[in-house]
1. Thinking only about distance in nm of label points 7 Å out along Cα→Cβ at positions 320 and 344, which of P, Q has the largest value?
2. Computing relative contact order in percent (Cα under 8 Å, 6 or more apart) gives 17 for which of P, Q?
3. Quick check on the output: -8500 is helix-only ellipticity at 222 nm (-39500 (n - 2.57) for each DSSP H run of 4 or more, over all residues; to 500), derived from one of P, Q. Which one produced it?
4. Identify the structure, out of P, Q, from whose coordinates P(r) over Cα pairs in 10 Å bins from 0, in percent, for residues 248-335 alone was calculated to give 15, 33, 29, 21, 2.
5. One of P, Q was used to compute distance in nm of label points 7 Å out along Cα→Cβ at positions 48 and 312, and the result was 1.8. Which label is that?
Structure P
Amino acid sequence: MFSGLHLSKGSNTFASDLKRGSNFSIKKQNYSSLPTSTKVIRYRTTGSPQEVLKVEKEPLPSQLEDNQILVKMLAAPINPADINMIEGTYGIKPTLPAVGGNEGVAKVVATGSKVQLVKENDHVIPIRPGLGTWRTYGVFNEKDFMRVPTDIKPEYAATISVNPCTALRLLDDFVQLKAGDVIVQNGANSTVGLSVAQLAHERKVKTINIIRNRPGFGDVVERIKALGGYMVVSEDYAVTPQFKRLISDIPKPKLALNCVGGPSATEMARILDIGGTMVTYGGMSRKPVTVPTSQFIFKDITLRGFWLSKWIEEHSLEERAQMLETLFPLIRKERLKLWMETWKFDQFSEGLAKSFEPHKDRKIVLTME
């Protein structure tokens, strides 16, 4: 059930294909030999996911339109944003009825007569949220997807476009970091946090990683350190004088990454360097970000926010492809590892329940194979 971390090596040219606007030789598919129905996980009203989500079977079109493609979903994660959208609390509101899932990877199994952006057997990921990836098959416009290399394992391709991309943007877009610099982050055992630790380590940037006290605390500490984290401490320890002494011999952090809020964010703001920046990209504690006035007056710190959906809205598809191309080589070389747990599509209820468990270690990914 647990996914392996080894990935095979391979080449990646999909960004250059996008830039050139390459056309592909399309093989005609006998559509009558393909599936005629699909299973979807749908909700007709917002609310508790355990109550409103239902597995339904629906027919597929008997014929593809010119620019449509038939895809077979390979894998799709259960992300916090997916849950929030179903609950009706996310920044993007679903058009009901809706199929759950914003992220995933699919295989193209048939194409319409005028499709040029993809070909059969390509692997593709959605280019916008709300597409509904919790399904076995789907018919979409070719422009709803972008190609990804087929040598990337489906579990990785399905989860790369949100959490690792968020980590990359957090490191690239707010502070100019150089080797030897220090950053601090809370929620460091999350997929974004683990990605930050690994990407920062690649750049020789030290990370102070703050996590909650929890069962298996020591195992989580060792995992973060094994993936490149410089220092790992608990939220309780981060408020003590001992912690301040511990970090007194390293440069003060230029950047703080906050996905928790509440007292955890306050303490990170306190240790920022003069002119430092704290970026909030989540609020797991559901508590506000509170920063002492003195940090603004005497240290001139900056508070920012980040939402990947907004970044995608404001940047081109080519820029998004280039971002992914930064990450794919690291995955191939096993220098960016994602910690995940796979559940079969027919085990969706169990996987959903697992995603709600406190202190879970792995991202839940549905596999449709």
Structure Q
Amino acid sequence: MGVPPARPVFSAADRAAISALVDESLATGSLTLGPNTKAFEDAVARHHRVAHAIAVSSGTAALEILLRILGVDGREVVVPADTFFATAAAVVHAGGIPRFADVDAGTFALSPATVQAALTDETAGVLLVHIGGLVTPDVDRLVELCRSRDIFLLEDAAHAHGAGYDNRPAGSFGRGAALSFYPTKVVTSGEGGVILTNDDGIRDEARVYRDQGKAGFFGGEHVRMGAAWRMSEVHAAIGLQQMSHLDEFVAVRRSVAARYDVGLADLAGLSPIPMPGGCEPNYYKYVALLDAGIDRDRFKRRLRDEFGIALSGEVYARPLHHEPVFAPWRRGALPVAEDVCARHVCLPVHSDMTDAEVDLVVTSVRRVLAETVLGADPAQLLVTPKTT
């Protein structure tokens, strides 16, 4: 028995429900921006407790549309160095300048201190990324910092469906937020993204931008430099059915994480990232730091080859200011991001993961680290993972 790095969950009942919605779209000819999209948008907005959700073709498109609406052309946007390519790429595509900032070692997210160090007179706003589905407890201080400087705060909530802080959902803190529904996410539409906002003006502009910049779906002048950023009715049907399971999926993932917490406690060589008080993570990723000197590639290879445990990709293996494409905007070292990017791993978490699978991961990790770190007989160090 092995454990894959990711596993989308679609029951037979889910597949049947999606098929019925798709069949209706094919029968009526409503293939884009139709009733499935509207129902999906309503479900996402309701779950994240915001006034508006605008479905688009990807999380990247959601970010770029928000940045275009808020006007970053020729101005800087603070972006954490520890994030996916798309966060900074959206800034560039919207005409802005990515200003890379360091992150907090405990949350992998921006902090008030790292943002303050990156602010200039040219700063238009800040892109806060909820890495691994954790909303930093610094979020309110970041909101206040941006308000005091009269700059915007946007949330890259691509990882954060169902996550929150202090009983407030991810996506409800800034001027707007971007969700991704890529296949590996907690809930998926196959491909797709959503803009979240409480701002009526952003809602109206986003609808224009996603449909080639046209003033209206059935015609009219092109008033914005938009693109083909629509979500199809087929993708919306998938996303709508997945949204009905979001609370259930997050509960399973939290249970998996709790079991990991117990099974990996006090383990030499590996330190799971502790959850700060008030945080309500969705555990899109279960992140842990390897001790300095442990070869991450070898650790992952042994887990895969000897035990069938395939770890997912890191979040992220290389900080963005080290990516060749972003060399023009590099401004020196960002030591915390460089360190955590080099040392962390993400253990498998699925929305239908079994206790047996979790236990296999725990015992396999303990065995590899026992031999790697302590040079000990692993049979003497293995423990039976306990339930919480």
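Quick note: the coordinates plus some simple rules give every number you see, no bench work behind them. Fair warning: this is a prediction, and the values are worked out from it, not measured in the lab. Cβ atoms are built from the backbone, for glycine too; each structure is taken alone.
1. Sorting by distance in nm of label points 7 Å out along Cα→Cβ at positions 320 and 344 in descending order puts P first.
2. That value comes from structure P.
3. P
4. The value was obtained from structure P.
5. Q
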